[in-house]
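Some structures to go through are shown next.
None of the figures in this text is laboratory data; all of them are computed from the coordinates on show. Just so you know, these numbers come straight off a predicted model, no measurement behind them. Cβ atoms are built from the backbone, for glycine too; each structure is taken alone.
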Structure 1
Amino acid sequence: MPGDAERLFELTERLVRLSTFSGEAGDGLSELERFLEKAGVPTDRLRVPNLEPVLVAGAPPRPERPTLLLATHLDTVPIAGEASRPMGTVEEGKLYGRGALDMKSGLALSLLLMQEFRADPRFNLGFVATTDEEAESAGAWALLDHLPVPPDLVLVPEPTWEKVALSASGRVVWQASFEGKGGHGQGIRTRPAPNPLLALGSLLNGLPRDYTPLKAWTQGEGEVTLPHAAHVRLDRLLPPGASVEADRTALQVRVRTTARHFPGLEGTVNLAPRSTPWLPAYSTDPKDPLVRLFLGSLARNGGGPKTIHEEAVGDFNIFGSQFPTVVYGPAGDGAHGDDEWVDLISLERCWRAYRRFLVSFPDQVPARGEPPAEGLERAPRAKRDRARKKKG
């Protein structure tokens, strides 16, 4: 389809130039609605209390068809200072601007797919764009109760550098606290002093590297007095299958053991406050029929796809904990930074990969347990054939 790459790049550039910081994405939602409505795709807005709406699009699903859901987010992290380039600048095949990589390039890709496959008779194709993925993912949580039908496969074009993520770590943030009476005068110089700050420092020095301190603060301090409490928030990524409660218990043991070295202090661990649940880890079965079709489509066009475990977190954690989910997107760098960019050639390859998957979608989806998609077997064989030819 001549000109499609140019349309993809132009649409991405247009979206990047829109200011859609979390909490300020309303104009961007209207832009998406105009594009979809012009393409003949029905749209609706899911109202989320105290937040901007979530955009939902697609024809009413037919229950006899498999349902595919393109899951995106429109919001970006605010810019802290001045960007080094105007938003939407293209240099040496890279498109610069806040959200170019995460994830307006994937958003543009999804819009073009919706335009082309909106009425395909072989599957239902739906689309969602949340507006607070970079905050607390309230939109994605709300969507779980408002999807017309449970999707059979969720496709997330977040950046993965053209690798396929079938699993992702979950995220919790713990708040560890040391509390006592505080102090003034000679009492603060006793050894060991009931000093919450010293206890906090001792805890942080002994923590494994996979706990990342985010923020520390004290309560009740004065110019020449000890605070009565010191707190720290610890970011924690948990792999699929790991228990949140087991992690809490292990951290609680460390905190209480530390507190015992400082008589007069009590140590506690709690989940940091958040209006939505913390993000769950998940793992998608690679033998799921639709996942195998996606992997097979990639394998038939460039060799066996590389699958990865995603350490980043996002809305895809929520979808992946409920439905088979594939995260696959372009290369780039600087996500959430002032020099964020997406590789346009990589973006085009990703769009073509999604499009080939939909173009080659079968009339009948293989059931679980049937032989894998043809491409999953052809890629290794083709690799051996090339090796034999090279050797000859």
Structure 2
Amino acid sequence: MCILIIGYMIFSNSVERIKFSKATGYFGKNYEDVVNFSLGEPKDMPPASVTNAFMNSVKSGTNRYAPVQGSPELRERLSRKLEEKNNIQASAEEVIITTGGSESIALSIMSLVNPGDEVIVLEPSYPIVAPMISFCGGRPVSLTLRKDNEFWPDMEELKDAVNKKTKMMAVNTPHNPTGTVFSRRCLKAISEIFNGPIMVDEVYENFTYGSDHCSMASIAAVPENVITVNSFSKTYCMCGYRVGYTHADIELIKRMMKIKLCITTCTSNPAQVAAIAALEDEKFPKTMKMNFERRKNLMVESLKSLEMPLVEPEGAFYVFPEISEFGSDDEAFELFMKAGVMTMPGSVFHRDYNNHLRFSFVADESDIIEGISRLEGVIA
């Protein structure tokens, strides 16, 4: 490996193994006169009870550090949620509160992966998974999800990928960016083929359209090996609050706490109070799901009218069409940007998907109509 030296700084090999994703430059920017189909950030406001709980917590002087593992009240409430909604037997001690789902993913990988370990990743995947494996000195092993198989994993290929170096596996359902929802049968089969640690990102659990979400930990061959990652960002439109959580074996939770103490110390106290309020609102997630299904139907039909080949999503809030007729994903991205429509290049999620763009349907229906109208002007 080439060692990069700037001035008197010699950077670590670990950090040099992380490659910046093209998505990095999109976060937090405002673009004038652009219909944004790029990021997975709901535009909707969280429930009023959430914002009120947050503000009341701030006004009451909640300016202390929270426990590293997270608020006992929130962890206890999540243990009930996991049992009632996910059919996962969970105690509060098996739950850690994190600064968003991304920290959950990072802490899980950092707690398990050693140099030389292999980690099987369903690709395309959330852009921090493979870089964190590389950061730890591990090797991401791609299990490719193909459009001609409707983005389902091939179990024979999984069997071939597992070997004595395989340390863990990363799964995401409902899936970003393809919108696939893996069935109970599929998840059960994965857990039977690989009985080591499996990290399952379930942050889109509320957004399914026809297919029911199943938590792998509820049906896995070895449930204690499943690491369930979740977040309040999507279901409750709380992206900026940065509250995630993980359920796992208590020994792994202890290791995650060690690293969290060194990085973020704890998750914001007012944000955890807001998360407790969110869990008490059973109506909001149902309303959001109905809203997003309408947006999904509109986006899918609109892209079909533009003759973009696609697999209709059954979950999350993305469509992942092929765009080969417009060139590579970068070329199509630039073409659509000239029309005032921002998407996300498929290669952000893995280099082999440079013939796809991801369209998010978090925008309201009027924005979707406007964005598609602009694309019609470019494609015509």
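Of the structures labelled 1, 2, which one yields 26.4 when mean count of other Cβ atoms within 10 Å over residues 174-181 is computed from its coordinates? Walk me through the numbers on the way to the answer.
Details: 1: 20.9; 2: 26.4.
Computed on structure 2.
Starting from the value 3.1: which structure in 1, 2 was distance in nm of label points 7 Å out along Cα→Cβ at positions 182 and 342 calculated from? Structure of origin is 2.
Tell me which structure, out of 1, 2, gives 3.8 once distance in nm of label points 7 Å out along Cα→Cβ at positions 70 and 326 is calculated. Derived from the structure labelled 2. With P(r) over Cα pairs in 20 Å bins from 0, in percent coming out at 25, 48, 22, 5, 0, pick the structure among 1, 2 it was computed from. Computed on structure 1.
Assuming 13.1 is mean count of other Cβ atoms within 10 Å over residues 86-93 as calculated from a single structure, say which of 1, 2 it is. List each step's numbers first, then the result.
Numbers: 1: 13.1; 2: 16.2.
Value 13.1 for mean count of other Cβ atoms within 10 Å over residues 86-93 corresponds to 1 out of 1, 2.
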